[in-house]
1. So relative contact order in percent (Cα under 8 Å, 6 or more apart), computed for just one structure, reads 21; which one of P, Q is that?
2. Of the structures labelled P, Q, which one yields 16.1 when mean count of other Cβ atoms within 10 Å over residues 8-15 is computed from its coordinates?
3. When FRET efficiency 1/(1 + (r/R0)^6) of positions 112 and 128 (r between Cβ atoms, R0 = 35 Å, to 0.05) is calculated, the result is 0.70; to which of the structures P, Q does this value belong?
4. For which of the structures P, Q does the calculation of helix-only ellipticity at 222 nm (-39500 (n - 2.57) for each DSSP H run of 4 or more, over all residues; to 500) return -12500?
5. Taking 20.6 as the value of mean count of other Cβ atoms within 10 Å over residues 48-55 derived from one of the structures shown (P, Q), identify that structure.
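Read-outs: derived from the displayed coordinates by stated rules, not from any lab. It should be emphasised that the depicted structure is a prediction, and the values quoted were computed from it without experimental measurement. Cβ atoms are built from the backbone, for glycine too; each structure is taken alone.
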Structure P
Amino acid sequence: MTTRNNFDAIKKQINETALACGRDPESITLIGVSKRKSADRVSTGLAAGLTHLGENYIQEAVDKIETLGKTSACWHFIGHLQSNKAKFAVRYFDYIHTVDTVKLAREIDRQAAKIGKVQKILLQINIAKEETKSGAGAKEAISLAREFSGFENLSLDGLMCMPPFFSDPEDARIYFKRLRVIQEEIQGAGLENLVHLSMGMSNDFRVAIEEGSSMVRVGTAIFGGRD
């Protein structure tokens, strides 16, 4: 299967799933996860119709974005971000999905202010309380969201999670439901700009869409295995 065939198949599944649960397919953003993929391989995704790309590692991403062009796609940073790398994330990425502490938010805000940018961010929640994964606790979500929203050069646009991997995607549903409930609680607290839920990957994006995801992060199913 070519990248184009894979992309077309994923888009078809997104459209079918959205329509089946009464959602507008256009309300769901497909992010092609291009980590560990060469610029040449990623360019096949762009040619196939991808307009959003997700990267996990700053240096690899910077090299790739320099090669492909900042305006070749809407770039999403979806990996763990250290505060000392925030300046690169701000310069190169349209969205940062993995903000989970006030310290990191403050540094992103500071770097964004330097270049006159309002940086779009998502609050990452460690939805299954896994020790090996980053993310804030669910109980912290409302207070963190309120603090993030106070920064002048940040725009808190939603929540992100990465549940455990299950061979049966249905097993992930409970975690997607939980993130949607947290979103509703934060919106109920007056932070109504929290419109995005970044959840669902190659294995479980259909279930995530059924539970309200507006951004699905799909890598292997589009690009195949790592280069």
Structure Q
Amino acid sequence: MLIEGMPLWLADTNAWIVAPQGPGGECVLIDAPPDPRAILDRLAHHGLRLVALLSTHGHVDHVGGIGTVVHAQDHDVPVHIHDGDRHMLLDPVGTSGGFGAYLQQAELDLRPPELLYGLDDGQKVSGAGMTFTAVHTPGHTKGSTCFLLEIDGEAPILFSGDHLFQGSIGRTDLPGGSFEELAASMIDKILPLPDEVQVLPGHGGVTTVGQERRFNPFLLEFQQRARGGI
């Protein structure tokens, strides 16, 4: 199995390529920063056929390259994003503040995908022979969604977007953000997961739920809240 993270664009946003059969097979892409040429070159390098794109949320550093990537394929690629963030994918220039001018100047295809689907909490999304479970985790944005991939004989993998990072959490001071919503979704959706779940975030390094449960200062606070200590 091939899982490759590519830190791209201004914020080193991770685009995750997931190919269960390795090079030469089908793959799923998690997020597409506004550096789509790097993504397309990497897909070509591995000889991969992109069959689905999963969006963790609608911030431009995660969706700005989606149009270019999907329209560069010789087939329609379904794109999945929670309805709470759909407007950001449909209008990346208008919803990205000061980055809008950059997007207009860059050589990006900003047309919406031909196949665009919403996501519900707990929904199963299939691609390349894999099944991902959508875990709606509002807080960073209204539509923030993690994707859980369970693999026979291996530890499950959580693509956490900007909800959970190694040693930190996503910021909540942008439009649609809420620290209280993030805390609640972390307590309800992420902390109950087993320690061995691998966490592949939208920025930074790979970690595990157990590692973050023990050392992440925000998760330590959230656990105290869950026990009624705050």
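1. Working: P: 21; Q: 15.
Comparing all candidates, it corresponds to P.
2. Details: P: 16.1; Q: 20.1.
Checking each candidate, the match is P.
3. Values: P: 0.70; Q: 0.95.
Structure of origin is P.
4. Working: P: -12500; Q: -6500.
Among P, Q, the structure yielding -12500 for helix-only ellipticity at 222 nm (-39500 (n - 2.57) for each DSSP H run of 4 or more, over all residues; to 500) is P.
5. Numbers: P: 20.6; Q: 23.5.
This value belongs to structure P.
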